[in-house]
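Multiple structures are listed underneath, in structure tokens.
Readers should treat all values here as calculations from the given coordinates under stated rules, not as data from a laboratory. For clarity, every value in this text was computed on a predicted model and none was experimentally measured.
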Structure 1
Amino acid sequence: MSTVPDWLLDILVCPVCHGALDPGVDVLRCQGECARSYPVTDGIPVLLPDAGDPS
């Protein structure tokens, strides 16, 4: 379960391809074409393009 609130997930998008983000355990995964995974640290999404791991 994600520590990111639902209201925030509704407005966040991937900074690389602007795809929707799917919450996981301490990670947000892009559902768009880049399919990057972004860490969530202490409930804070780290959505820096360089922080995302390409899948």
Structure 2
Amino acid sequence: MHLSLTPKQKRLLDYLRERITETGIFPSLRQTALDLGISHTAVAQMLKLLETKELIKR
């Protein structure tokens, strides 16, 4: 499977790792969008892609 990530996808993955390490929980879609300054639709699309690449499990 092709695992290369765009800068935005990498930023999201790094953000998720940091938040989960700090809080122990997966951040909400809305909070993620607010923190990263992108739409919740973009977050949802990138999360689906990261799942497809088996980089996250929800």
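Before moving on, here are some points about what is shown:
- In this comparison of 1, 2, the computed figure 3.2 for mean projected area of the Cα convex hull in nm² is attributed to 1.
- Structures 1, 2 were shown, and helix-only ellipticity at 222 nm (-39500 (n - 2.57) for each DSSP H run of 4 or more, over all residues; to 500) at -20500 was computed from 2.
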